[in-house]
Structure P
Amino acid sequence: MIPPEADAEFAASMEEVLDVYARPYDSRYPVVCMDEQPMQLLKETRQPIAGTKQHPRRVDYEYERAGTASIFMFCEPLSGWRQVSVRQRRTKVDWAQEVEALLRNRYASAEKVILVSDNLNTHTKGAFYEVFEPEAARSLVRRLEYCHTPKHGSWLNIAENELSSMTRQCITGRRFATVEELRAETTAWHEYSNDRQRGVDWQFKVDDARVKLKSIYPKLQV
């Protein structure tokens, strides 16, 4: 997305994200990026014909809409880990349950998780209080440090890049009739990627931003 010009709030949020990405790896304070996207479920109206040596797999152009699903992407850039979760919705409750599961399982020994995400109205501290008892909700909030990407700055979220890769490599050109089918395929994708430990080498730094995105920074009032 094209960033705005002379926007101090954008510059401040962008530099905060870039500073987080520049931190060395620390298992006590892992940096985790998350993003999500909707997915249209489509059911075949005619049985596809399996591929042969002479012909590729053939699929009829007609299909039946089968509802929607939501894909949640979590990734830890420096460790080469990512996880794709599929749910029927993407409400505050869904988001809170996904984050709680990460804190309880993969990051059970972490002191605090630095969570990079956009500023969507479902990504809030209050979401935990809609799902868990106050004591448990407060315990979860204490273990999170929010780092929001600026508006029109979704390109700063590494999870968006992971979503793009997963979409191209796993679901583009395919039809999924159920959440279960989509979940099975996306799980296979992230397990394969994790086995290869494909990390992210983010090279865009604060100093680069101040030169290459100079127009974003407002002129000083003197």
Structure Q
Amino acid sequence: MVIAGVTVPKSNEKKLKNFGVNDSKLLSPKKREELYGKIEELSTNIVIMRVQPCKIDNYRAMGINLDKIEAMRMAQIIDLNLNSKIYVDSLSQNSKKFRQLIVSFLQNKEADLVVENYMDETITVVGAASIIAKVERDKAIKELAQQVGQPVGVGYSHDPVTIKFVENLIKQTKGKLPEYVRKSWVTTEMLLEKSWQKKLKDFFFHNKEDCNEGNA
């Protein structure tokens, strides 16, 4: 998980917009890389937080869901930010509830916080933060691919390369996955369940054969 906060002077917001800063999902990887440099030039502060998979697993084991993890990290970023007005793209459909969650973790309870859905599409500085986070996430995925010496895909549940990579890891490690794989990820849980069911099926199938052979 990668979360970013960007502080941009009001005078530079229009420049970023003119460069094409928008929701990162609407931009190509090449465009995001290009804009990353522009955002660095025109920002007064950039904070990037990487939450490692094993850390997320630990939180999830304690009953802390993803919304709460993200709200905790966002609060830390906001407390490092001295800007007068802070815009946050709500990661929950209930933006009012998500705002309350962030505030519960803030040290600065007086922060002027605006939390709404799809803000990365409407507020330039939020779009800038989404670009920074996306580029850093892509960088982390590339680093992992280099570390393991094989393609790992893009790390999303719709990616067949990622699914195949996790499937192979489950086979190789017999389900004891390394720390860089999030065990609490729903896709990992599904693949582990699938692997367990296959083993169970094979076990009963082989035992049935053994019994038949004994009765012959």
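Only the coordinates and a few stated rules stand behind these numbers; no lab work does. Quick caveat, the model's predicted, so the values are computed rather than measured. Cβ atoms are built from the backbone, for glycine too; each structure is taken alone.
If helix-only ellipticity at 222 nm (-39500 (n - 2.57) for each DSSP H run of 4 or more, over all residues; to 500) is calculated from each of P, Q, which structure is the one that comes out at -19500? Traced to structure Q. When distance in nm of label points 7 Å out along Cα→Cβ at positions 64 and 128 is computed for each of P, Q, the one that comes out at 4.3 is P. Computed over structures P, Q, relative contact order in percent (Cα under 8 Å, 6 or more apart) reaches its largest value in P.
For the read-out FRET efficiency 1/(1 + (r/R0)^6) of positions 8 and 48 (r between Cβ atoms, R0 = 25 Å, to 0.05), a value of 0.95 was computed from one structure; give its label from P, Q. The correct label is Q. Looking at distance in nm of label points 7 Å out along Cα→Cβ at positions 152 and 176 over structures P, Q, structure P comes out largest. Could you tell me which structure in P, Q was used to calculate mean count of other Cβ atoms within 10 Å over residues 32-39 as 18.0? So the calculation was done on Q.
If distance in nm of label points 7 Å out along Cα→Cβ at positions 112 and 168 is calculated from each of P, Q, which structure is the one that comes out at 5.3? Only structure Q yields this read-out. Work out which structure the value 3.2 belongs to, where distance in nm of label points 7 Å out along Cα→Cβ at positions 144 and 184 was derived from one of P, Q. It must be structure P, since only it matches.
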